Structure P
Amino acid sequence: MKKIKSEKFRANFIIVVILMLIVNIAPVVLYSQNTNSIIIKPDQLNIDADVYSVKPGDTIYIESGFRKQLRLANFHGDASNYIVFINLGGEVIFENDNQYGILIQNCSFFRLTGTGSTDSEYGIRILETRENASGMSINSLSTDFEIDHLEIANTGFAGIMAFSQPTSDKKANRGNFVQENTVIHDNYIHNTIGEGLYIGHSFYNGITSENSTETLYPHDLKGVRIYKNRIEHTGWDGMQVGCATADCEIFDNKISNYGEGMVVSQHSGIQISGGTTGKCYNNEIENGSGHGISVFGLGDNLVYNNLILNAGYNYFPEDKSKRIYGIFCDDRSTIAGKSFNFINNTIISPKSDGIRFYSTLSSNNKLYNNVIINPGSIGDYSDVSQSYIYLNKGVDAEASNNYCKKEQLDSNMEDANSIYDFTGTLDVFGKGKDVLDFGISKDFFNETRPEFGQNDIGAFQFDSTIRARFKQKTTVNNLYPNPSIGSFVVENIENERIKKITITDINGMKIYENNSTDNTLIALNLDGNLKKGIYFVNVETRNHHSSEKLIIN
């Protein structure tokens, strides 16, 4: 990402004094040494650079207070000197029921930031817009911009929409225009009717003009960075990124309660739409009605270190035919021979399958080191492994070193820290493949991976304390014969007396319990009591608890 030169400069003393006299405010820290500055007053709704003497590197101050909307047009910095729009003297608050919030048209090399006052993390707040109006729209050939530290809420459509619509004159169409260096970070977006972030066009394969049968192709995006945004309570997707054909990274975002409108095909946590490539990593996606991550990209997509919890948990929960997955991938824009790679993700309790992979045009796909716990489709397939990772017929993929199990969950699991604590109780330490060749050298918390010469499975690389705690809690049991027809032996090889044995089926239903045992070796004869299938034998000693998989055939 390009550095914005104006951020590195100290404030010009004369400008600060003049601004303080004009608006009667306490001193604030400004960061541009410009010889030209403009203050936008609350009653100014339409600011066009064509009527001002604006040059690259200038700062445009948006005076604090309430206003209905703001249109910014025709401002152009350059790659080394962005024009900076920043709040002045406190919060700038937009709120209306008949207009948009902020509209940016035909602007380039600019930054809009809410960091102009030290008493508010989000110094620019768009708190309501009319029906079908986004909080912020960036269009009309706008490019090379950075949007940060805004709060956007209660919008009639998306929080931020950023792309130029293809038109019959083809000025904004693929081949004639590229939206470069789209940087959106550290924003708080919530309670939107549409997407939280709608970046790039949805239809990479083209749309038909209203007045003809001509296909119009939306422009490419190159150099996308979307990070550290908090997105909550969206009606549609938490985030949708489309047509990002090169150098796209989506990372460190937290998305929760997404897809509350339950609109079919519009309710993923993150939707990597047609035409998009690049990386999607270290995102936390929780409690939504749709897929955690949907991938419809070109290929060369690397999705790793993401946490996905309860994808689809409230989407017609009693209707199994309405299927929702932790991660879903298909061929809507795949370039034949490209690959999709899903590595070191942690997926817990999706409504249906953990990962469902439909792309047959791609090749050499890798699904490594993923933790997948309690997919809701367990019992739907004769091959239970398909509930964890479902590969469609004809898929060229290698699935390896994944931890796929039915586990007893902590009811308080609700964020990255609690997921870390839970997965630290699983046998995932040092069991992962080496993934440095994919450029993965950090975990979800940006800790070094591998550590201790080993890769852990899932989004986290665990420290020595967690590893020691797991080793202390784990009791080693022999279970034999396994597979069995129903008669088998449970033996604790650490010579601890077994106090209780419980057997559950793969759906967690208790089949057998014996709490009157008191020996290191217990023989069980359950012929006729257990149908063919997979069971879990839970063994408790005085100091430990462990679970072993039993196959009955």
Structure Q
Amino acid sequence: MNDDGLRQEIRKFALQNAIFFKGEANPKAVIGKILGGFPEYRSKSKEVGILVNEIVGEVNGMSLDEQTEELGKSDPTLLVKEKKERTYELPELENAENGVVMRIAPGPSGPLHIGHTRVAVLNDEYVKRYGGKLILRIEDTNPEKIDPAAYGMIPEDLEWLGVKVDEVYTQSDRFEIYYEHVVRLIEMGKVYVCTCEGDDWRNLKEKCRACPCRELPVEEQAERFNKMMNGEFGEGEAVAVVKTNLEHPNPAVRDFVALRIVEHPHPLTGDRYRVYPMMNFSVAVDDHLMGMTHVIRGKDHLNNTHRQEYIFDYFGWKKPVYYHYGLVNIPDTVLKTSIIRESIKNGEYSGWDDVRTGTVRALELRGIKPESLRRYWVEAGMKSVDIQFSWDNLYGMNRDIIDDVSNRYFFVQDPVRYDISGREGITGSAPVHPDHPERGERKYVVSGSNTIFISAEDSKEFSVKKMVRLKDLCNLKYGTPAEYDGNDLAILRQGAHAVQWVSRDSVKTTILMPDGSVAEGLAENAVLDEKSDIVQFERFGFVRLTERTPDSVKAVYTHR
């Protein structure tokens, strides 16, 4: 194939890639297509890359209609996109044929974050599949780590996520139930009250040895428990401990604490209680009494499952079916509520929806749709292998949802003014959405001094190349003022780039970026009449519009 033939093939694949991806071709994809189809050019990949970049620049400067028309003439078979449908479905649950009872059990230390959404989505998906009920259980038995506002924020976050909760319980309402079950286990000889130093007790466990309190008579254990309840022991002076197998190969499963003394007031119950259940005890009791059939949680809870099974065995209860999925590492985001709370307190973060955090509220503010989170976790499934969370994959899924409904507008960051000579009044138009001609066009009229603005970055390149194309409007030659240079797209083949621009009736626009910085610039004023809160600023990215006045726009960046 000669050079002209290669150029033609590159142009066809660039047009195809642009059409399939909303008017903008990816040079890397085109290079891959060429080198894959024409292996004789692999030894000249550098030269091919230069040519691809040149042609892709030309193609990306065209409107989608122009791209489609040209490819239709040169090779209409490339207009048909091969669909590769992939379906994802969670695995079947064991013994779920007659319905399920499942639960979401967050602690109220703050609102939900992206990590919580995994267990929420998985449980919700299974309850919808098999029928039954989904329980929200607020596990608030650590009064020192409670944010009172979380009692309201957590249900709101689940509602936004599309998770339907059938019943809600709060563990601080159930202390008398936990006391009743501890007393029964003491009477059965399965729980003892330990007054040893905590370190001594743990050291003995490590050596598979019992502490002196373990084998005291049941009557003395009951008396010690009464002293715990009556306030005769102070915080840290006594704990109620569940007996397990002291020779268990896993030291973490050997005897574990069921209740401890806490002097810190609870935001809901105040000073009414001072003996608090530990998670493994209260969870086991509640999972039985609430009728859990299946429990889904991370494999970091494996030891907790083994501990809780002792409670089920002592009472002769039927155990739920347990599933433990692999851990997920979520990079580049802040999830820990204590850090977020402190940052809010010192003014570094604006609130629980600060875009630098991974809270559900921050995702909602940015324009991430709950459907994309649901799809992400269903595709991740319940495999036991650990995974790395991919923001790019989530953004891709979200793009699939919002692209079709997001109308297009121009935004110019750090604008530089140019007046245009050589033409009285310049007109142009661009589709509101390239896939939906029925939505109409944005019509442009630049008159008077023909003032327009382009970004500082594009202005710098304009001053070097001495030519530029204003997308969907006209071509310019560099100067002061700039000179109108017609409307021939051939300028793109000469190395000019097509750039975003706005006229003098544009509106000041600020965009909050994911790192907390702010992008400032001008947007075309048509965005003021946009009915949706999600739009795409062309070649900048999707944004969520949060505030609009007659002369300004505030938005939050979503993703590319």
Between P, Q, which one scores greatest on mean count of other Cβ atoms within 10 Å over residues 73-80? P
Looking at structures P, Q, which one was relative contact order in percent (Cα under 8 Å, 6 or more apart) calculated from, given that it came out as 6? P
Given 21.0 as the derived value for mean count of other Cβ atoms within 10 Å over residues 305-312, which of the supplied structures P, Q does it correspond to? Q
Comparing distance in nm of label points 7 Å out along Cα→Cβ at positions 513 and 545 across structures P, Q, the largest value goes to Q
Can you say which of P, Q returns 29.1 when mean projected area of the Cα convex hull in nm² is computed? P
For -11000 (helix-only ellipticity at 222 nm (-39500 (n - 2.57) for each DSSP H run of 4 or more, over all residues; to 500), calculated) the corresponding structure among P, Q: Q
Taking distance in nm of label points 7 Å out along Cα→Cβ at positions 353 and 505 from the coordinates of each of P, Q, which one would give 3.2? Q
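Bear in mind these aren't lab numbers, they're just calculated from the coordinates by the rules spelled out. Keep in mind that what you see is a predicted model, and the values were worked out from it rather than measured. Cβ atoms are built from the backbone, for glycine too; each structure is taken alone.
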